[in-house]
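Read-outs throughout are calculated quantities, based only on the coordinates presented, and are distinct from any laboratory measurement. A quick note: this is a predicted structure, and the numbers were derived from the prediction, not measured. Cβ atoms are built from the backbone, for glycine too; each structure is taken alone.
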Structure P
Amino acid sequence: MAAFTLDTLKVTRVAMFSEGSIFGSLMADNFTKEFTKRDGTIVLRQDLGETTNDFTPFLTAANDRSAQAIYAGGGQATGKCRARAPMKRIFTGDAFFLGNDEIVD
């Protein structure tokens, strides 16, 4: 995912969150390791619980730090996709929503 993000999407600045589980943290750690090794920058990283419904503070902080994409790490059915809808009103341009292969709700 890190190579795709940099090479195909041409994204160099990513904000990320996970739901705070061991799996989510490992997904975020692995993405960070590969992304930064290829000169990408993680502009913000937070753990947001599975019950988080308001992603506005995180997304606003990500936008303020000029993130070009949001990476959501974690297991399936943890509510990560709820962050996608408010992105359209917070980010002025097109921002990508990324995650590991279990990004379904």
Structure Q
Amino acid sequence: MTNILEIIKREMLKRHLSSTELSRQMGLHQTTVHGMLTRESIKVERLAELCKVMQYNFFRELAEQFPYEQPEFNEAFKKKEAALTDEIKTLKIKIDVLNEVIEKIG
């Protein structure tokens, strides 16, 4: 399994992004970023910040290293999704009707 810090450093190299520039973009002191890049682990919150700054989904790359299947959606989620899909259809119809009324008035 690839270490997350190896992945981060690889992506920094691809982008020609120094730790100094990364610290500036993250709004952190350079020693903080240096420490982050030399520790054995990284906090989830900090990794999420890196995803935003570097515009790269480190979580996905980590997840792809595991041979496990995606979790199944439970029945409650499927029902909620169906209800929301129906609501979206209804709202789209209402928008179309309102646009027609506005067109006739205007």
**Item:** Answer label among P, Q for the case where Kirkwood radius over Cα pairs in Å, calculated from the coordinates, equals 17.9
**Value:** Q
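Output the label of whichever structure in P, Q has the greatest value of distance in nm of label points 7 Å out along Cα→Cβ at positions 36 and 52.
Details: P: 1.9; Q: 1.1.
Biggest value here belongs to P.
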**Request:** Out of P, Q, choose the structure whose coordinates give helix-only ellipticity at 222 nm (-39500 (n - 2.57) for each DSSP H run of 4 or more, over all residues; to 500) equal to -22500 when calculated.
**Result:** Q
**Message:** For distance in nm of label points 7 Å out along Cα→Cβ at positions 28 and 92, which structure out of P, Q has the highest calculated value?
**Reply:** Q
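Taking relative contact order in percent (Cα under 8 Å, 6 or more apart) from the coordinates of each of P, Q, which one would give 32?
Values: P: 32; Q: 24.
Checking each candidate, the match is P.
Starting from the value 11.1: which structure in P, Q was Kirkwood radius over Cα pairs in Å, for residues 4-59 alone calculated from? List each step's numbers first, then the result.
Working: P: 12.0; Q: 11.1.
Label of the originating structure: Q.
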